[in-house]
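Throughout, read-outs are computed from the coordinates displayed, never taken from laboratory work. Here the structure is a predicted model, which means the values were calculated and not measured. Cβ atoms are built from the backbone, for glycine too; each structure is taken alone.
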Structure I
Amino acid sequence: AYCAMSLLKVRTFLEHRAHEKPRARTVVIEGQGLWSFLFLNNNFHVVHHMHPNVSWYKLPDLYQRNRDHYLRRNQGYYFAGYGSVFLKYLFRAKDPVPHPLRVRK
């Protein structure tokens, strides 16, 4: 169970980000290896959001045929692969953690 939950946390870590525009909140991670298979191509998350009825195994082809459109739509929320994610966030936070007592402006 711990291994499965660890893998799930890797996936959910990047699927969405805080952004003022909802369409810019979902990621594309282009790598297509073991991670993509384990996550059922959910690394093409913006494609999944735009086409929720498309089967997981069709997402990479759909993404490749319309790559520029999806990257414009999510405003470039993109990583070349999970390796680049690990290198970028291994020792630093992805997003600031909001303090519960901080007053929003």
Structure II
Amino acid sequence: MAPRLQTLTRDEDTITRFDDEFVMMCETLLSQSKIWKFMDRIRSQVAMPFQVGDRSISVTVSIGIALCGPDDSAEALIRDADLAMYQAKKLGRNRAVLFEREIR
């Protein structure tokens, strides 16, 4: 999965594995419309089937998005993105959810 996600990243983006999830930090997605377009690109890339021997395997992705404020720590961002991801799963999976305080 990492190679697929890396095809979407820019030089200023960071992608890493964190426990059983991938974490992607994007510093210059300045509008919500750009964020949603990028999430659609991720979902499309992940949705392409994998070939394992003679089998085709399809997966989906649930994405949690957290926006960084001036006083946010890395821990708070990861926590908020994680909460948003679980909300995406709760709402039916294969979607992206932007963190809002009401999720807590």
Seminar exercise, completed: Comparing relative contact order in percent (Cα under 8 Å, 6 or more apart) across structures I, II, the largest value goes to I
Problem set entry | Parent structure of the calculated result 3.7, given that distance in nm of label points 7 Å out along Cα→Cβ at positions 7 and 79 is the read-out and I, II the choices | II
Exercise. Which of I, II yields 5.1 for distance in nm of label points 7 Å out along Cα→Cβ at positions 55 and 71, as computed?
Worked result: II
Seminar exercise, completed: Taking Rg/Rh (Cα atoms, Kirkwood Rh) for each of I, II, the highest value is that of structure I
